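Coordinate-derived values only; no laboratory data. Just so we're clear, the structure is a prediction, and the values are computed from it rather than from any experiment. Cβ atoms are built from the backbone, for glycine too; each structure is taken alone.
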Structure P
Amino acid sequence: MLINRSFYIILIVITGLHFSCIEKQPLYLNSTQLKLVDTLAKHQIIPLRAELDSLCELRFEEEVKRATDSIVIERIREINKKMVR
């Protein structure tokens, strides 16, 4: 009984290892499926567009200020390097 049970366990392990090493084939979509994916994506993106635009408007000033500050800091470093020479 123990040999029989061990045989099945070894068989399951070997089978699992064999199938885990097989390369998965790439997924190809036909034109109908591509159109469906495109339509579904559009239906999900359109409602989000207004929300994303409002978030961009809210963050715009903050991002411009942050970018400007980092540019100014970099320019000050460059000026200090030139003055030290």
Structure Q
Amino acid sequence: MFLMRSAFWLTIGFMLVAPTAGADMDTMGEKAGRIAQESQQALATGVKSIECDSLECVVGRAVVVGALESNATAPAPVPPPRPDWAS
């Protein structure tokens, strides 16, 4: 029984620690990017097709579509460095 439990937990540990063993990371990155882009486009198309009858729905739909179609590669704002006197 001890050997069975050990083999089980070692297998689980290996699957958690090395899930990409033998995988081509460049190809996986390209596929992940393409899948994310396609799903974002599908979501935007689905949200645009929603029929709204209230202002709340229209505004919410506009916010979601605007967020999905925005340029996500813009750099995030960086706070200024901490002043020397604050150390």
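Figure out for me which of the structures P, Q the number 78 belongs to, where percent of Cα pairs over 15 Å apart was derived from the coordinates. Going through each structure in turn, the value belongs to Q.
Please state which of the structures P, Q yields -31500 when helix-only ellipticity at 222 nm (-39500 (n - 2.57) for each DSSP H run of 4 or more, over all residues; to 500) is computed from it. Structure P accounts for this read-out. Set P, Q, criterion FRET efficiency 1/(1 + (r/R0)^6) of positions 29 and 53 (r between Cβ atoms, R0 = 30 Å, to 0.05): the highest-scoring structure is P.
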